[in-house]
Structure formats: structure tokens, C-alpha cells
Structure 1
Amino acid sequence: MISFIKGKVFALTPTYTVLDNNGIGYHIYISLHTYSKIQPDAITLLHTEQIIRDDAHLLYGFFDTLEREIFKLLISVSGIGANTAMLILSSLTPNEVQQVIANEDVAALKAIKGIGAKTAQRAIIELKDKILKTYDISAETRTPVNSPVKDEALAALEALGFPKKRAEKAIDEILKENPEISLEKTIKAALKRF
């Protein structure tokens with residue numbers, strides 16, 4: 001198994017890079033997250049995961065080990081292959097993937113091309129406990145990803161004088177029960193919980 005490859009960037013696209021390591025060019029598939037961190041013509045170290053199929057030996061590269069670990073968890077789910085896992089990691093950062101799974105945010109996973117409702121639910125069911133235990137995500141740190149409703153509702157409740165932690169917990173519970181709720185209804189529902 002190849003754990004990492006360090007070499008000069010020979011070619012770089014949003015989906016793969018070629019690293020020149022002592023005259024050998026390694027073709028490595030990457031996510032947009034990793035692509036954004038690689039500098040052209042620079043010496044780069046990528047943590048790798050090798051996938052061996054009947055028709056190909058493929059290398060997937062990651063800028064940090066967290067992204068590689070999330071990739072390995074994703075491909076352990078039935079119905080999620082390496083290409084789908086890379087799509088997920090191109091759409092969400094590794095931390096966002098953790099939060100989406102911890103929050104059971106099916107809608108965020110379904111929004112990614114190639115992920116249906118059943119696959120999203122299966123990923124959450126199979127990975128939630130592993131994510132919570134392995135990465136020590138507690139209930140206080142789990143927040144919905146990219147939620148402008150949460151941010152605006154929290155700001156409104158804080159302006160009304162409610163403690164931030166209590167307000168955040170109430171909003172998280174409301175958004176978990178109804179992810180599509182409007183800002184106004186979120187604030188009203190949160191006020192009823194105080």
C-alpha cells in the first residue's frame with residue numbers, strides 16, 4: 001500500500017494531479033478541496049489511498065489525513081464508491097461531511113449529484129456512530145452546515161437577550177425536526193422553548 005507520495009506537481013486539474021517523484025509520474029485523483037490547496041509546480045505531499053479493481057489500480061490523494069479518513073469511511077458504505085466519495089468531498093469539506101452525518105442532514109447529502117435519498121440515509125445510519133466516536137463531536141458542536149436561517153435566528157435571539165448556548169441548542173433542535181423551516185417560524189418556535 002502507498003501511504004503518501006511527495007513530488008513536484010507535473011500536471012494539475014480539478015479532478016486529478018500528476019506528481020513527479022524521481023522521474024515517475026503518479027496519476028492521483030483528487031477532490032476540489034485538495035485541488036484548492038495544491039500549488040502548481042510546487043513540491044507537494046499527498047496522503048493516498050489505493051483502490052485495486054479488476055481493470056485498474058487507482059490512486060486517490062488527499063492534502064490532509066482527515067480527508068483521507070473521511071474518504072475511507074464513505075467508501076465503506078454500500079452504494080458509495082470511490083468516485084461518489086470524491087464528489088462528496090468536492091462538494092463539502094471533511095469537517096462539513098462530519099457535521100452533515102452527525103446532524104443526520106439527509107437534504108445536504110441528497111443535494112450532491114449522484115446521491116439519492118436511500119444512499120444518504122444509509123451513509124448517515126452506517127457512519128454516524130463512527131463519526132461521533134472517532135472525531136469526538138459532541139452535541140454542542142454539531143451544527144447544520146451552511147444554515148443562514150440558523151445564523152440569523154441566533155443573532156435575533158441574542159439581540160433579544162437570550163443566552164447564546166441555550167438559543168443555539170433550541171435552534172439546532174428546531175432545524176433538526178424541520179430543516180426547511182423559515183426564519184420567522186424558527187424564531188417563534190425557539191421563543192416558545194424558553
Structure 2
Amino acid sequence: MILIVDYGMGNLHSVQKAFNRLRIEARITSDTNEISNADKLILPGVGNFKRGMENLTELGLIDALNKAVLENRTSILGICLGMQLFTKSSEEGDCKGLGWIDAKTVRFNFENAEKKLKIPHIGWNTLDFMNESKLYEGIGEDPSFYFVHSFYVASNDDSAVMATTQYGTSFVSSAVKNNIFATQFHPEKSHDDGLKLLKNFAENC
């Protein structure tokens with residue numbers, strides 16, 4: 001059973017529908033006991049970092065997530081805002097995160113760039129793989145995934161960087177550290193490659 005963590009930051013049902021297409025059972029919950037003892041977890045989300053951390057705190061989910069991920073070594077996949085919440089802090093609201101990855105979340109800034117790209121970064125983009133992981137088994141050499149974000153992850157731990165993507169600057173588009181998996185892009189919106197990634201997480205990670 002895969003549990004999708006409901007902390008009021010949206011995008012839950014599109015993730016659930018993607019698993020339904022794969023005929024993999026995934027249930028949405030905010031029950032702390034269920035989350036503490038889950039087989040696998042998904043932390044999706046869109047929106048504000050500070051609000052996300054506030055919601056996790058108000059719902060009592062931080063202790064449950066820490067127990068599952070850090071103590072029980074439950075595999076978790078963070079998607080978009082979910083990935084950013086894994087970092088130590090964010091410029092969005094000057095707020096601390098869960099701190100599971102030695103990284104920070106920063107805003108795209110193209111004020112002094114020759115080419116002033118639009119913010120947020122919206123649309124399809126490719127990955128440059130830095131490491132190997134079961135999360136990407138069977139996915140083509142040059143896959144394209146769907147992004148929507150104004151902030152990105154800058155990592156201090158190269159060993160956790162699974163892939164980077166170029167959008168005016170190089171940013172971490174996927175991270176893997178032990179039982180912690182994360183994507184800045186939305187696999188649930190990324191057609192066949194995205195579905196393959198979700199299937200890999202469910203069955204191999």
C-alpha cells in the first residue's frame with residue numbers, strides 16, 4: 001500500500017489517478033498512525049514552502065514522517081514542493097524544512113542574466129543524470145518531464161544529486177539518498193516516462 005500524504009497543498013488526486021492507471025493501490029491520508037507505519041509514502045504538493053511546513057506542523061505530521069522515513073527507513077517520494085520540503089531551508093518565507101537532504105530551496109533569479117527567462121519555469125525539460133538509481137530503470141537515455149516551479153533545490157551533497165536540469169542555471173531536478181527519493185518535476189503529468197518512474201518507485205525502491 002502506498003500512502004499519499006494529505007497536508008492541504010494540492011495535487012493529491014492527480015498522483016492517485018496516475019497510480020490507478022498503473023493498477024497500483026494508493027490511498028490519500030493525513031492519519032499520523034497510518035503514515036508512521038506506511039509501506040511507502042508520497043509527499044506531493046504545489047504552492048508555498050512556508051505554508052507547507054506550517055500545515056505539516058499543524059496536522060502533527062512532521063513527527064510521523066520523521067518516524068517513518070528516518071527510523072523505519074520507509075521509502076518516500078517527494079514531488080515538486082514535496083521535494084523542496086526535504087531540504088534544510090527555503091528562501092520562500094525564510095523557513096526551515098524537514099532537513100532530510102543537505103540542500104536549500106532558492107528562487108530563480110534572472111535579473112542580471114543575458115536572457116531573462118520566465119518565472120515560473122513551466123513546461124517540458126530534460127535531465128542530466130549524475131548517478132544511477134532504480135527509480136529510473138527502463139527509462140530512456142534522454143527523457144523529458146513536466147515542470148512547474150519558481151523555486152529550485154541547490155544541494156550541498158553531490159552524492160544525493162540524481163539529476164540536474166538547465167533553466168538559466170543548473171538546478172537539482174531529482175535527488176536520491178538512501179530511502180529518500182525526490183523529483184522537482186511532476187511524474188504524474190509526464191506521460192509514459194513519468195508513469196514508469198512511479199511504477200519503479202512502487203515496485204523497486
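All of the numbers you see were taken from the coordinates with simple rules; none came from a lab. Remember, it's a predicted structure, so these values are computed and weren't measured experimentally. Cβ atoms are built from the backbone, for glycine too; each structure is taken alone.
Between structures 1, 2, where is mean count of other Cβ atoms within 10 Å over residues 38-45 highest? Show your work: numbers first, answer last.
Working: 1: 12.5; 2: 24.0.
That would be structure 2.
Given that semi-axes √(5λ) of the Cα gyration tensor in Å, derived from a single structure, equals 38, 18, 13, which label among 1, 2 identifies that structure? Please list the in-between numbers first.
Details: 1: 38, 18, 13; 2: 24, 20, 15.
Of the options listed, only 1 reproduces it.
Compare Cα Rg over 2.2 N^0.38 Å, for residues 46-149 alone across structures 1, 2 and report the one with the greatest value.
Going through 1, 2 one by one, Cα Rg over 2.2 N^0.38 Å, for residues 46-149 alone is largest in 2.
Consider the structures 1, 2: one of them gives -14000 for helix-only ellipticity at 222 nm (-39500 (n - 2.57) for each DSSP H run of 4 or more, over all residues; to 500) as calculated from the coordinates. Say which. Corresponding structure: 1. Taking relative contact order in percent (Cα under 8 Å, 6 or more apart) as the criterion, the largest value within structures 1, 2 is that of 2.
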